[in-house]
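Some structures are shown below for you to check.
Bear in mind that the values in this text are calculations on the coordinates, not laboratory data. Keep in mind it's a predicted model, so treat the numbers as computed, not measured. Cβ atoms are built from the backbone, for glycine too; each structure is taken alone.
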Structure P
Amino acid sequence: MSIKVSRRDVLVMGLAGAAAGLLAGCTSGGGSTPVVSGKTTGMMKDYAAGTTFKAPKPLKFTLLFQDNPAYPYKKTWKVFEQIKKVTNVELDPTVVPFADFADKKSVLINAGKAPDIIAKTYPGQESPFVGGGAVLAVSDYTKYMPNFTKKVKDWDLESDLSTIKQSDGKFYVLPGLHQSLNPDYTLSFRDDVLDTLGLKQPTTWDEVKTTLQAIKEANPGKYPMSDRYGGANILNIAATQYGTMAGYDAATSSSWGIGNGLLFDWDKEEFSFTPADDNYKALVAFFAGLVKDGLLDPETFTQTDDQATAKFTTGKSFVISTNAQQLNLDRTALDKNIGAGKYKISKAPIPGGPKGKRLAGSRLENGIMLSTSASKRDDFEAFLQYVDWQWYSDEAQILVKWGIKGETYTYENGKYDTAPGWKLAAYGFGDQSATKDIRIDDGFSCGNFMYGGTTEIVESTMPAEELAWQKTLSSYEIVKATPTVPYTQVAAQQAGLLQTAIIDTTNTWTQNFILGKKDVEKDWDSYLSELKGKNLQQYVDGANKAYKDANKKK
């Protein structure tokens, strides 16, 4: 399952980071840039895009590593052994439990004790640390990273990168780069139930409603849909079709789309708070109607993912949010509970809406930050070359995803698969009765290394069913991503305080509207008044000032 990031965690880190930067009296992001000249120990003189990085002498770099309970870290993982074999670089990981990663990362960075490479950093999470001087403005060093620069140029990613630049015009996180946009989350229907009713999978949200009505009529004692992810996914994917932003999982305090609530109008070049506009109102009204008509289980917004999954996989509900990995997990549960061959499920098309059929998102993924301390190393240039190879070369991305050719995987006729005796259960590859899993046992296909890549590499772990689903999206309009607000350090702290109250208010009212505790038509003005009382206009004005000030510097 793809894990979403808690915006509350990001905000907490933001305030802590800003305070630490001020107290330390460190230089701002626009300060002097550590030089590379003379720090050439272990570098490759002929290193270029497409060249294997191989240090002429052994090197050792430290890595902040997020452990994942789905595939717990093992010292015996071959992924580290193979990286060392290919590059002559030993990685020394600081392993942090998944749940503690955000807090631990913040503490280490603010204390100036972060490892050289800081993994699993989502664009926007770096902002709190910019002013403290503890992380590098990596955009100053991309000239030493030929694989990165080639992909940015070949894939026309400059505009995407502009969305993560800070007020000094630089970016501080090296994001994963995608050649193409590959959405994953959508809805899953009990297709066998639709077949019985003579229905096809819906392709718009209006059709979703009529489909749910038909299922309800045939199953009057049940809610046709009971969702997981706190209802955040359905709001997120529907929001794009309504021309707004939405999606917050209250159970895990995780943002799936609401973010800071600021939507950018590229024609006007200004931000607006979209949860206060008519598009958001229409979105909320639609889902409130589903709940009111008994089509959507109100427990969607309070139950755990396990509870929602249990309802779907035992026949108590018939529609649920899903992704490629979750689909296979649901099939396993349905085999046990309903019986193999007695049901059908699949990923339905992402439903269109009032604005058409649209896909939102950036081709940038979570990535890494580099500690400023790494710039003091006498092998700094070799370090940059290694980072470039490890996270941006096709060769390394295949290595960390699939392992060792002929041993853990095969590649024939343009297709990857696990080698005999191995499986990659999370993606459904290999004989599922095999005793060895390339992820669990050897650390390949691990989230700390896998960020983006060519369409072929990204799709290499997609089964034929998923590839066919991706093709259904080819005609969808791609919505240009909203840029990060380029706040200064002080402005970021002020905006963070306002954002907390505004987004909390938005999320509370949104849930109350949908659950029928508040009436969308009668109480909408009261909602707007409360937002106004939380200094909404100051919040929006601050974002627009930051954007204009930053662009004046260009």
Structure Q
Amino acid sequence: MKTKFKFLIAVLLVVSACSKDFTESPAVGALSDQALQNSKGVELLLTGAYSSLNTSRNGGYGNSWGNSADNWVSDVLSDDAHKGSTDDDQAELKEIELYNWDAANGYFSAKWGVLFAGVNRANAVISLISKIEGEDLTAELAEARFLRGHFNFEIQRRWGNVPYISEENYLNTEFNQPNSGSIWDRIEEDFAFAKENLPATQEAKGKPTNIVATAYMGKVQIYQSKWSEALTSLETVINSGTYALLPNFVDMFRAAGENSSESVFAIQFTADAGQSFNGNFAGALNFPNPGPFGSCCGFYQPTQDLVNAFQTSADGLPLLDTYNNQDVANDFGVASSEPFTPHSGNLDPRLDYTVGRRGVDFNGYGVHVGADWIRAGTADISGPYLPKKNIYHSGEEGVVQGLGGWGQQISGLNYNIIRYADVILMAAEAAVELGQLDKALGYVNQVRNRAKSSQYLQAIDGSGDAATYVIEPYPSFSDATTARKAVRFERRLELGMEGHRLYDLRRWGVAAEVMNEYFVNEARTITNIAQKVGASPVIDKHKLHPIPTTSIDLSGGVLSQNPGF
């Protein structure tokens, strides 16, 4: 059973952190510092730190939709996803998609605030443990440091030049720290401690083990291009035998696939018959509108560019250099009452488990009917597609479907921060950079062979496969350039619409080039995007997010803005 986090935790954290505002007798409903100084108190605060993974909290600032624990907002900044819905709904996010970035944008400040709240909740646990004598809380300390490492990793890869708040800073309420550069060394220290001190197994789902910390360390090393160290970490995970790819690709995005052999570290979302306070609140916008079950709000629509990437050659391989030469057939501007013929060319079967497109079954709810399920119109920059990975399947409504206070869908599907296919592909990437092309080939083909052997989506009429699915493993990599291109492309095919793409483009140093070309190509389908975005909108400054203006102002000038903003 998933761990359910109670709102009481958030209250206790606030009260315990602000005890100077009270008299020596704790306020009614509050716990004193002394009452928390035991293993139960540590467990209480640690639960509060875990609850920050879902990035929902009271008292935040900025636009709360920007919290996005599943990083869907980050996908909107990439060539994988449009904001979706109508242009005027969540106009701040439209400006982000079009790369009209402003440091006062509420989406940036919301994410900044919620991630630092996570850091401070982890620091609260670490600080409390330092005051307790006579109990061995090493494992709990390792969990807290793992969580702090995670939150700081998310901060680091967004903003680059960031402040570091240590447990000593937290204890002394010295939160106003300068952002003089990167904090990769501090992040590595936390994961190194976690790797050495976490247990090999955990009874509670969602808690990290030593092998999970090793996987996260490998990810941190990949981001720094520490190829040898990363490959060692990632192959430790692979060779441990702890994880395995599920037989069917789609199962990772169904309730039955939660906490499975492919899930390395996941946010434990839950849904219930009430308002599902432990569900994916910041993902509530991302359901079809109206779609097959009358949901809201039509955001997070896959791009034509992403769909094109799933085209394959006659021998079942990706069109690495030519995938955008021809568009997969789409129904943009075609009414649901008008005829439409879906694409007849070769496609990777993962497409129809990633993207909802007209004429193909939508997660068991029947054939996607096209424009009548799309909230956006042709005047908007959203396109004709729907997301699938974040949407539950027919028959799962009583398991992972929840509803919010105004009737919005609150999903209880877990979000995988790291899954095993990601580990394999990171290992492949490191192997390429170390010149170990045969090893990289083997890892990439593990992922492709799983896709090949998976159950393909079937046509509703029972006539067979829903499309012409053709996929094969690579026979060889002729050189490092080809191998590198293949590995990077495979990451997009396997992990599309899972919140990874923007950060991959950034760490590869190709974000501006790829995004500027993307806008040109996307305008073939959504013609008015060219006028709205302008020519070559992505420039060097966009390799980092702007530091929120509110945070700089509150710091009294201690924080400095990233270049170009």
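Which structure, out of P, Q, was mean count of other Cβ atoms within 10 Å over residues 128-135 derived from, given a value of 13.8?
Numbers: P: 25.6; Q: 13.8.
So the calculation was done on Q.
For which of P, Q does FRET efficiency 1/(1 + (r/R0)^6) of positions 64 and 488 (r between Cβ atoms, R0 = 35 Å, to 0.05), calculated from the coordinates, equal 0.85? Write down the numbers at each step before the final one.
Working: P: 0.85; Q: 0.60.
Among P, Q, the structure yielding 0.85 for FRET efficiency 1/(1 + (r/R0)^6) of positions 64 and 488 (r between Cβ atoms, R0 = 35 Å, to 0.05) is P.
Compare mean count of other Cβ atoms within 10 Å over residues 416-423 across structures P, Q and report the one with the greatest value. Working shown, then result.
On the way: P: 18.0; Q: 23.9.
By mean count of other Cβ atoms within 10 Å over residues 416-423, the leading structure of P, Q is Q.
Tell me which structure, out of P, Q, gives 25.1 once mean count of other Cβ atoms within 10 Å over residues 240-247 is calculated. Walk me through the numbers before you get to the answer.
Details: P: 25.1; Q: 15.8.
The read-out was computed on structure P.
I have 19 for relative contact order in percent (Cα under 8 Å, 6 or more apart), calculated from one of the structures P, Q. Which structure is it?
Numbers: P: 22; Q: 19.
The value was obtained from structure Q.
Taking distance in nm of label points 7 Å out along Cα→Cβ at positions 384 and 528 as the quantity of interest, name the structure among P, Q where it is greatest. Present the calculation step by step, with values, prior to reporting the outcome.
Values: P: 5.1; Q: 1.8.
If we compare distance in nm of label points 7 Å out along Cα→Cβ at positions 384 and 528 over P, Q, the biggest value is for P.
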